[in-house]
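Presented below are the structures under discussion, each in the form of structure tokens.
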Structure I
Amino acid sequence: MYCGSCARDNALARELLDRGHDVTLIPVYTPTRTDEPNVSRQRVLFGGISVYLQHYVTLFRKMPRFIDRFWDAPGVIGAFAGRMVSNDPKMLGELTLSMLEGESGVLRREYEKLLEWIRAEPLPDIINLPNSLLISLAQMLRREVNRPVVCTLQGEELFIEGLVEPYRTKALERIRSLVSHVDHFIPVSHYCDEFMSSYLRIPRGKASVVPLGINMEGYDRKPRPAAGEFRIGYFARIAPEKGLHVLADAYIRFRRLIGDSKARLEAAGYVSPAHVSYLDGVKQILKRAGLENEFTYHGVVDRDGKLAFLNSLDLLSVPATYDEPKGMFLLEAMACGVPVVQPRRGAFVEVVEKTGGGLLVAPDDPDALAGAFRDLYKDRSTAQALGSKGFQNVRTHYNVKVSAERLLQVYESVVSATTRS
């Protein structure tokens, strides 16, 4: 799996480094996963295996540090974490609360290791936490280094809402109680800003949007034929909330609208062991409609594979069943000149409206999706025009250089305000 949040943070860190800034990108829980050159440190704080073991087994809270060094090695975490520790929020309520308890909880050994590490580092001007699930670090870091701490908001509400009760309510209450220890919040979209400010009860004026940005290197537009086989693509995690089953249903309806004309449904993205049966179910939906031979699942693709996959499409659609706060896959498709068809929800609205690179339809409505697919199939010139708009405007509004410039403005504003106070 290539992590969307990892990709966003890594791209920004790389851009800031290229501009001559001194940036340390340090992974938490697991090594950074990105399909671009990785600029993160080759160590992991709060290693996922150590955190898991210390939470559930008292003995591991007193083990010699050399044992921790083994468990915290990026290679060990990469090899075993996916097998040993589920990332399903339904299974991680107690562990989430342990992290949010901070220094006073059972994971205080990990907080001590963090302090030892940061004391050996050059004093930073600002510290940026990657999401609000790590908000328990803010008070300790501000106290230790006497520097402002900001926190990115980039979709963690989906994890919080996935927790079972009473853990969901307790986690949310705990995060809200720690908001005051963060100097500023950085949501990745205007939708995310509005939702999370209410959800976490962030005071007005304490958040600034820094839109997503992607590195445009390697993205190019490959013209598709004006007629012939029509290829609809899906590029995201294979999971129910991302809506591949909705897309399959819409594809079946689309095929009925266009008769015997040639078309295909192509999908790529990570599927966890827990969701293999879900993917099988999607295949069964298509099989019952007699369309199983028109579907291909390409698995996880590297950067070159991603670019080739996107360039093979006539349109992309990821009909998520929740209010997605990011939509990185839309930017990647548009960067290749591929138009998108998305439900009118979450950050999809602002991305599509700002770029003009696609169509918006009613959420959770396979008929609406199918109708939009048919319209673009029959009018390839409109599809090409949408692709052209997206290709140009994603470079104007969602280039990592634009995102980095905005991030620097926020950093400088926060540092200045902290210095004045």
Structure II
Amino acid sequence: MRPLRRLSLTLSCLSLAYALLPGEAAADMLGTEDLMAVTRQTEAAVERLRGLKFKSPVAVRVVDSKTAREHFQARITKFMPEQQVRYDESVYAQLGLLPPGTDLMKTMLDVLDEQAWGYYDPDSKTFFVRGDIPQQTAGILVAHELTHALDDQYYGIDKLVERVKDDDDRALAISAVAEGSATVVMSLYILDQVQSGKLGLAALAEMQQSEAEKAQKLSQAPAYLQRSLLGPYLLGQAFLLHGNPMQLMSLQPADIDRAFTDPPVSSEQLLHPEKYWTPGKIDLPARVLLPNVSGMLGAGWKLAATGTLGELTLAVLTGVGPVNLTDPSVAQLAGWTDAAATGWSGDLYHYYVDGEGRGATVALTAWDSPAEASEFQAALTPVAGRTSYRRGNLVVLMGGAAASSGQRLAQAIFDALRPAGK
């Protein structure tokens, strides 16, 4: 399966409008010649801030919003066939992460129409900018996209996607490295603009507040979708700064290079950077095994998809709500998880289908201790049709057709497994 979580990586290399763009008149919009000029002016700054030299020039192109939406859809389809997207919709609805009936493709594309003003395409080695971007902030977006192009020349973004195609949570972590790198360089570029007097602090704060307030489709999206989209940008930068935003000016490019060559392996490491950066505290996920229970569901059932959730997603199940874009603390790690999701050790889910169009989700989560598992189960937000069962440091969640046989299935799963641990 290529699940929803991978959208954050397959659609990586976007610049989100809420943090970048002020409202301006159409007369101030960008043309192709303007984009080329801004790009050439920005390249040297990106090389200096990122600590790498471009191996070859980066192609640039101005597109309209219709072309951009078509590219987003093609990019999703390349890595996620339509049937897999439908499985995602069922899995996340049955677990309580999405409202039933959510059209993931449409919701995602609608948000991107509103929010994504530029994107780098690893296939064509080109970055695209929508022609309605204001000229005043074009350099900021270009700095972000050029960083993607530069990182791609050294590390191969699509190769990173392929390496983690079977692990959703790891895909998010790698996405956060890519977006974190571009966001760090963009942030440093903005500071350069402020220090040189080309961009005032008041104007910067006003544009950020203005765009956050305009993000209607993003603010109305389910909390899980918001966090999957924004997490790579905000968590990625925080992770590369070792969790300390004050380290922005002293960040070493070698830290970014290390994160590309030896990427974090879970959203847990993003949320708790010491579990990646600090010797003696490094924390790797447990390998969670989940037996195939299709035979216990009845005749005609088959395993259709598998995936992982991770601490970031499980925190939504325990009550961590929507992202408040107008709150400065949105860039801080503390608001992206909670005590009940902390202590995650690993997880795996199965999604089953039968010949009558029914679906069933079985998710096994492992925790650092029985106490952590108990805390997680107790904090789960109630969801109609979803059940949970615990034994030791393991908690099983079941939704859809699995819920009616939940206790019997959970017993069989627990009996088939040895206690999970790290």
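Given a value of 71 for volume of the Cα convex hull per residue in Å³, for residues 139-186 alone, point me to the structure among I, II it was derived from.
Working: I: 71; II: 58.
Matching structure: I.
Among the shown structures I, II, from which was the value 14 of relative contact order in percent (Cα under 8 Å, 6 or more apart) calculated?
Label of the source structure: I.
Read-outs throughout are calculated quantities, based only on the coordinates presented, and are distinct from any laboratory measurement. Model, not experiment: these values are computed from the prediction.
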